[in-house]
Structure formats: C-alpha cells, structure tokens
Structure 1
Amino acid sequence: MSFAVIMKRELLGYFATPIAYVFIAIFLVLSGVFTFYLGNFYERQQADLIPFFSFHPWLYLFLIPAISMRLWSEERKSGTLELLMTLPLSRLDIVVGKFLAAWVFAGIALALTFPIWITVNYLGDPDNGVIVASYLGSWMMAGGFLAIGSCMSAITKSQVIAFVLCGFVSLLFVMAGFPLVLDLVRGWLPLTLIDMVASLSFLTHFNAVSRGVFSLQDFLYFISVIVVWLGATSIVLDMKKGA
C-alpha cells in the first residue's frame, strides 16, 4: 500500500489550488446544461438519465485531459521528477499512486452530480439499478481516459501538448465504435476486424453499461485499458530517465 502515500499527496495537491474547484464547477454546469437543455430531458418525458450519461464520453474528451496533463509534465518541467524517483518507492507505486489520486478526484466530481439523480427520482420512477451501473461505467471510462492522459503527460514537459495528445488519442478510442466510422470501413474490412475495431471503443462498452448491462467483459475492458496505459507510462518514464 506504499502507493497510498503518493495518492494522498497528489489528491491533497489538487485541492490546494483553485484549479480543482474550477474543474468541478465546469463539470457540474456542463453536465446540467447537456442533460436538461441539449439532452431534452423534460421534452422526452421519461424518468431516466440517458441524456445525462450519453454526453459523458464527449465531456471527458475535454475535461479529463485537463486533469491528467499535469500528472507528469509539471514534475518534469519543475525538475521535481528526479526527486520523486529517489523516494523509497517503486516506480509502479508512484505511477499507480498519481493515477489513483486523479481517478478519485474525477470520482468526486462525478459523485457531486447526485442532484440530477435526485431530480429524476423526484419527477418519476427510474430504474436506479441502471443508474448505478451507469455511474460505475462512467467512472471506469474516466479511468481509461486518465490512464491514457498519464502516458501522454509522461511524454512531454508541456502541459498543453499533453492535453492535446490525450484528447487526440482518447478521441480515437471513442470514435472507433462510432457508427459513422464503422460504416466507412464496413465495405472493405472483414467482419471480424470490424468487430475488433468496435470492441476497442470506449463508446461501445459504455453504451452497453448505460443500458444497465454491466458485464464482466466491459469491466475487464476498462481495467485492461488502465493497466496497459499505466504500464506504458512506466516504460516512458524509464526511457526519459535513460535519456
């Protein structure tokens, strides 16, 4: 549990500056706007949170890179990365600790949207089991975005470049399951490869979860994405240290 030391340090660091509160405020405002206005919540006259969760992949494309861009870029730019690596902790502990702090922070922001959940229960009789599964799926998806962002942040000293790289790579993982993309490749790729492309998409797995079907396959997918990208982060840090 040595990674808990890094996690606590990083999590407290988020709330030591106004950036955390600004991020949470923006996330909550955009969630409300997308749900009640762009999502036509009242016009649909259905007691569910489909309009709320359907915008999460697109919200995360902009907001999660804003969290992850500082994970390693700031350490490298300020010269504190070398000091961090001299702590009596393994590199894996440090990578996991910093990631978990960002993931918990994203979870706090997500949990603070509970008034929307209360609203839909006040107005109707929703399937709260589906809503719980959707919240869990959204948090798992945020973890996937953050793991990608961790690797992108380790690549460069510039937080702006880390933000752009994370947004771009994350967009590829979202768009891989987009019907428009699948329709474009359907004519010249075998069905097996099309299914493989779709299976790599955050959108494919999250859509299944948001319908209340949280299978072991979807859970393992997001865990695998997190593990692979955190492993890539560790490799990048080793390469940067060698350079």
Structure 2
Amino acid sequence: MVNCGAAMYIAPVGVVNACNPKAAYDEAILFASGHQLSYGLEAAGVMACCVAKAFEPGATVMDIVDTALRYAKDGTKRAIHDMVETALTLRGSKQDRDEVVRRLHGTIAAYSPMGDEVNRSIDKVGMPSNHYTPSRLFSIEELPMALAYIVIHDGDMLEAVKDGVSSGRDTDSIGVMIGAILGAMHGVQAIPEAEIAVLEQVNKQDIETACSRFIEAASFIIRQDIGLHGQRERHIRSIM
C-alpha cells in the first residue's frame, strides 16, 4: 500500500544527516524500502533531505524547496513544484483560509487520487481504484501540502502548523512534516514555552526527556559518521 507512513517517521534520518541532503535522501530510501514503495518511498527520501537542508546555517524556505525539487522525481517533483507555485500566489491572501485550502486541494488533485476518501473500510474491499497503488505520475499529498504551508507562511512554524493541521484530510501527517522541517530550521525556540508546557501536560509523555535521549543518540551517530568520513579520506590519500 502506497501512503505517507514512511515520510511521517523519516525525519530522524534527516537529523542524523544534518546539512547533507543527498546522504539523507539516500539513507531514507534504503531505510524505508522495507515499508514503502513508489511515490510513498520517494516522499520519504525527499522529506529527509528537506530536514537535512533545514539544518544548514542560513538556509531559507526557498533553499529547502529547491533542495526538494533537486532530489524529487516523477509525480512527487511535479506535485511539489505546482503546490509551491500555488502557495507563492497565496501569500498575500493567507488569512482567507478557506480559499487557501480550496486552491491547494485543487492543485494537488492532479497528483493525489485520494481526495476526501481518507479511510479504508470493508465496503471498499475489491473495488477498483488508483488509491494507494504504485505510480510514476502520482504523489502523496501530505508532503507537498506541508511545503506549501511553509512557503505561504515564509517559515513561521506556529502559523504554518496551525493552518496545516486545520486544512482537512490527513492533517496529523501534514503538521508533523511542517514541524519537523521548520523545527530543524529554527530549533525549539520556535515553540513558546507556554505551549510546550501544555503539550507536556496533555500528552504526559515527558517529551523533554525523550528529546534529550534522541539528541544524545543522534549526536553519537553524527560523530561516528564524521570519524568514518575522515578515515575514508585518509585511506584515499594513502593510495594516491
């Protein structure tokens, strides 16, 4: 089944390949290939490379978009291109949220056969459909939607997430992707402390401790990669 599942969880691959979009794309494709295929797998690679690019000092929203377009292929590339083009025309009217949603859904319709049918139910079993099937022409809609909202709000994390999760359909995925990309760009300071406190209270998951453990693991992996890269360079120099 082709869907956005891999793109939703792939951000850590972008983190451990911070500032190296190509490595993030390549590793994400390898990592997620046991779970996804076709444009669902492609979206995972592009999502990871966007997160990696966002870590670069001074990276802009359009730098991230350009990176996505550089690595994306087939329907995913075309969907991102068209959604970003639409988003740029909506920057001046972003307060008209119903119109923004209408325009974005209209643009992504050429690439996503899902539409408003976001639930799989027993009565749909066996019915012929393009939903969730491999294609070089289609794209999941969540990543292009996330990038569109990032563009509309020019990297304002809170506003992009708020509008993304209010846009209808698979909004948890859209919000996660916006948050991961802009979180990499801005850091935790993009989230007001009062909102973090509310999240901690509601979720009761000790998010700060989980984040600290993840940072420790990611830092260890990055240090290992840097060491291996240096070792490879030394080997190459020794045979030249």
Structure 3
Amino acid sequence: MLTWLSAEISFPPPDTALAEPAGANGLLAAGGDLSPDRLLAAYAQGIFPWYAEGQPILWWSPDPRMVLLPDALKISRSLQKTLRNQAYSVRLDTAFAQTMTACATQSRPGQGGTWINQDMLSAYQQLHAMGYAHSVETWMDNTLVGGLYGMALGGVFYGESMFSRRRDASKIALAHLCAYLKQQEFGIIDCQMETPHLTSLGAGLIPRSRFMATVQSLLNVGKAPGLWPALAIDGYFKVSP
C-alpha cells in the first residue's frame, strides 16, 4: 500500500517500495514537497523524486539499482578519438540552470514529456546554491552543447539527467565527471533506472540492499558541500593513444 507523506520529513523504509509489474518497481511514497530538507533526507536514504506533470510528487527506491563505478566507464573508440581531439572544454557549475533546462527539453525516445518541471527546476537550483547539486558542462565555440546534472552527498554522486546537442557531448561530460569523481575519491554514481544506453557505458544493476549499504558507508566521505571549481577538469582528462 502506497504511503502518503505528511508535513513531517520522514520516509517509509526503502524495502517497503512496490515491486513490479506495471512499471512501478521502486515506487515508495507520494506527496510531501520538494524542500531542500526533504530532498536531502531522501537522497541520504537512496530515495529520489520522479513524477509527471499533473501527478503528486512520487518518491522512488528501485530494486535492483543501476549504478556506475567512476573507474568502470566504457569509452568507445569513437569517444576516445573525440576526447583526444579536445575540440571542447568542460566546466563545472558555471551554467547549472541552463544545463538543467536543456535536460528538460531534450527529446527522448518513448517519452512524451519531461519530469523536470518548474518546481523541480526551482528545487534543484536551491540545492545548487547550497552546494549539493552540480552540473558538468560540455562547451564548444563558447556554446553549451551537452552536459549533465546531479546531487553529491558524501562520496556518492546521484546522476539525474543528461543532454546532448552535438555528437558525444553528454558522453564527454560523463567521462570528465568520472575522472573528477575518481580524483575526489567518490565511490559510486547512482544511475537510478536501467537503460540500454547506461549499460553500454558500463553501468550495471546491484541489489537495493547493497546499494543502500554502499550509500551509508559513503555519506560521511568526501568534501563538505560547495560549488565545484569551474575548471577543475578542463583538460584534466587524458586518453592514451
């Protein structure tokens, strides 16, 4: 039975989430709000919001969970060539709102709309200002052409969405994110739901229990919240010939 959240910031245990069928794997609760305190409490328990326009806020904790280890990214030959050419720059946290808006308008096969509505945009921009939400941006000719955004808590990066307006632009951002997270000793990237695209990049499924244990072990690891240095990985990522 689905739990409806009250004004109190609390969530039911993730292992009480619904299972398949009907595409509801991991649906845990509904209602509540997108306040910073509630969102931070959710992510600390491996829970994230995902809902369509006109629905109440829906909270998810799927089992199994799609994750990517920072050193497990699969880089194709074509992407290696792109990375070597370096006809781009990668910046952190210089265009968060622009990146998130671009993710909201990205056309995605099989999806008739976006879950990144105005309330989500406002909520995550608040978290960005607090130093929890971050963007990784691919720039070409001084134009934002791809990127991703997500949440960082301790040694966990929770990936939310990606967009690309040029070939491989989002993959460039992901490659640099992985390099930066390795440098900063992050342990895991949460990809939430399984997709063929994520699988092709090296992500895999793990049981929710293992994911939750990993999250708990990493929450107190890493730097305090704050904006990431804009050019921390500009030119940092190298690919051997």
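Just so it is clear, none of the values below were taken in a lab; they were calculated from the coordinates. Treat the numbers as computed from the prediction; the structure is a model and nothing was measured. Cβ atoms are built from the backbone, for glycine too; each structure is taken alone.
Comparing FRET efficiency 1/(1 + (r/R0)^6) of positions 12 and 180 (r between Cβ atoms, R0 = 41 Å, to 0.05) across structures 1, 2, 3, the highest figure is found for 2.
Hey, helix-only ellipticity at 222 nm (-39500 (n - 2.57) for each DSSP H run of 4 or more, over all residues; to 500) derived from one of 1, 2, 3 reads -21000; which structure? Only structure 2 yields this read-out.
One of 1, 2, 3 was used to calculate mean count of other Cβ atoms within 10 Å over residues 4-11, giving 17.2; which? Checking each candidate, the match is 1.
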